[in-house]
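In what follows, structures are represented as structure tokens.
Readers should treat all values here as calculations from the given coordinates under stated rules, not as data from a laboratory. No experiment lies behind these values; they were computed from the predicted model shown. Cβ atoms are built from the backbone, for glycine too; each structure is taken alone.
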Structure I
């Protein structure tokens with residue numbers, strides 16, 4: 001009986017020792033993912049073209065929804081403004097183009113041939129062009145009375161259908177035109193609700209049509225632009241702190257921003273006679289290099305770790321780095 005208890009105790013002790021041997025701390029690392037849409041060359045100039053709006057948006061918001069007719073103008077302008085703000089990720093000069101539409105608020109089925117702006121930019125070099133070529137929105141309002149605790153409450157609804165298209169094309173360094181960049185064909189059926197003590201009050205509490213198309217247009221601009229930009233996400237990487245007290249010292253230095261001092265400690269540990277310590281030191285150096293933005297050196301270090309002594313953490317980390 002005693003021998004069986006001792007065996008069980010030994011098993012748990014082994015598990016505990018294994019857990020301690022693999023103890024880790026975490027470093028937050030910014031991981032970059034490549035753009036969904038790549039451009040076949042350098043981009044020095046970006047133009048944003050609105051082929052819908054024929055006039056400047058009216059900055060006065062006193063126009064009632066009943067009188068409002070600027071859906072196409074304001075929605076397409078919101079897309080262009082959002083594109084201009086979001087495309088800064090490409091570090092290029094951004095300009096609006098001197099092309100205009102006629103403010104037509106019509107669904108795409110009403111157009112036979114939508115205008116193209118290729119010829120306007122013919123001869124351009126290293127130039128990316130974004131074009132909004134149509135925008136359509138149609139809204140309806142309604143209000144109904146509900147009985148809540150013997151009191152009348154009116155619920156107003158604004159229902160709408162919105163659609164648009166945004167496309168882009170590119171001129172390379174020799175002026176060759178590339179038009180195979182996928183377009184954004186967006187549409188949405190939306191609904192907003194508000195309540196009030198009367199039908200008039202409930203409707204007045206609703207979002208305005210102008211705000212609805214501008215908010216929707218801005219989200220389209222951000223969404224389309226995100227295809228052309230790197231995506232950065234913060235992840236926590238495991239930093240091995242067991243095996244030698246100096247690992248914890250290096251971790252604290254690196255986390256606090258003293259990267260050089262932390263790397264120096266890890267470099268010294270790679271000279272240890274204990275191969276497991278050496279493998280952990282190389283692994284931690286890999287995490288440190290990724291932490292400071294050098295993915296290639298991180299991959300080199302994790303390869304050295306695996307060549308020194310197998311660590312499950314290093315193997316998993318290598319696949320994460322390769323997949324970036």
Structure II
């Protein structure tokens with residue numbers, strides 16, 4: 001009959017229905033003439049599931065595409081809703097931890113479809129793993145990459161950042177803003193957490209000052225072209241020289257350092273923010289901004305614990 005032993009056992013234990021043709025064959029073999037206790041019509045399961053004919057009809061290509069698109073949009077809307085709820089929950093319940101995570105991602109984080117955290121200091125990765133565990137409930141892995149370490153993150157990390165207004169892409173190009181919920185916060189622990197996270201990655205500390213640099217891409221193609229033609233062969237020039245050569249030149253501001261300066265002022269710490277030079281590469285040009293904390297404000301920053309204890313002291 002070509003029926004496996006396993007299938008026969010399923011029939012016997014009533015885990016599966018016996019096809020009528022097989023049932024009649026078995027009845028002839030055992031020479032019994034009793035009728036079946038119940039007979040189901042063909043495709044009864046499909047009819048019960050909602051198919052009128054009992055058979056799956058072949059969809060046209062256009063209809064199949066429309067159904068697939070509708071399914072994709074429904075899943076996307078559901079995912080966006082869940083991410084929005086998570087971002088709102090973290091802002092309400094864990095604002096300081098979220099602020100520090102944002103600061104570190106604005107520092108050495110790679111905000112892309114495949115997010116990573118890159119830093120040469122292993123202590124920074126230990127702290128990042130703690131933050132991710134507390135915020136997103138998973139434990140990322142850190143691996144050695146030559147002279148630095150790499151912590152691989154899941155997409156949920158940058159999806160929450162996107163909900164906070166931080167776009168995907170290289171930070172020198174997107175020039176992201178610090179989330180408004182943090183900029184408007186009056187909670188000192190939230191302000192300190194974001195600054196600490198950013199300073200641990202980006203700040204250079206000497207005995208008398210803290211310096212932080214950030215590059216911003218020049219988006220005006222015509223300005224970029226004129227500067228590169230005027231200073232052909234140069235890797236960098238001062239902003240003063242660029243302004244003299246091109247009267248209409250206005251360096252784009254660093255939104256990150258501008259936000260950091262505003263947050264420092266809420267702590268009573270003054271910082272200087274200035275554009276120092278224009279950087280050229282093969283395909284584009286950027287401006288470099290520096291934020292400097294010195295004098296009494298430098299000591300106030302140290303007393304305010306704006307740097308983690310493991311932060312390396314180097315001369316800028």
Structure III
């Protein structure tokens with residue numbers, strides 16, 4: 001296990017990685033930590049089997065292909081009160097999935113790449129749901145032709161698979177990856193539209209439009225739009241979910257308001273809530289949220305309206321985010 005820094009820490013609720021990442025000959029796979037594509041020719045992330053357990057509970061990511069190799073150690077990892085995010089992107093077997101000791105301690109996520117890029121379809125998530133696990137889709141947003149149609153198709157695919165959540169996260173595409181994609185997709189005669197998208201478009205602006213479209217579709221379907229943080233011995237499921245919700249909206253406020261965003265206030269409160277290890281809904285019911293550092297009057301009002309499913313200031317911010 002090694003410490004990692006996710007490219008989108010607000011959206012991927014882990015701090016460590018266990019084992020390596022699988023590769024698929026001839027097709028890219030998604031690295032959720034860096035939100036980068038990996039090809040079979042790319043160096044495989046080194047696996048570190050076993051090792052000492054962390055001295056305090058952490059949240060770690062592991063790929064399905066590594067479950068069998070790491071199963072005994074992962075059992076001890078969960079027994080010690082740590083949280084586990086399983087990336088189901090290979091041919092893993094349900095038999096290798098370790099049993100959680102806490103409610104919400106194991107979360108399963110399936111990556112979904114654009115269909116034209118060799119991405120595998122989402123398999124049914126029902127077997128995970130039947131075991132009482134949270135399971136959903138990580139939708140990688142990328143500059144593709146007919147982008148909003150691709151988002152609609154992908155969200156529908158996730159819903160049909162039974163996803164409890166669909167988290168839309170932008171894909172990082174450095175120049176080398178763009179060239180490799182173009183060479184594999186454009187054909188011998190080239191593709192002017194694809195060339196413009198990969199090399200001459202504003203990827204950030206395009207993926208934000210796609211992210212907001214995915215959000216509208218998820219809101220209509222009533223599914224969560226974030227990867228729920230796995231529960232740990234010091235952060236029960238409800239506290240972990242509250243952390244994920246606050247971090248999601250911290251990011252969205254930053255996208256809406258830029259440098260004047262109050263997103264940093266939600267981010268500070270979210271991490272303080274994690275450190276407190278208390279049930280946030282109980283704190284809210286007892287009118288004690290203010291004892292958690294960072295919960296000033298505005299943050300408390302936003303948080304209450306978020307958890308209650310409506311009210312100000314959450315409603316006005318959500319309306320701005322969902323506006324076409």
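Summary of computed values
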{"item": "Distance in nm of label points 7 Å out along Cα→Cβ at positions 23 and 87 derived as 5.9 - corresponding label from I, II, III", "result": "II"}
{"item": "Given 4.1 for distance in nm of label points 7 Å out along Cα→Cβ at positions 215 and 255, calculated: source structure among I, II, III", "result": "I"}
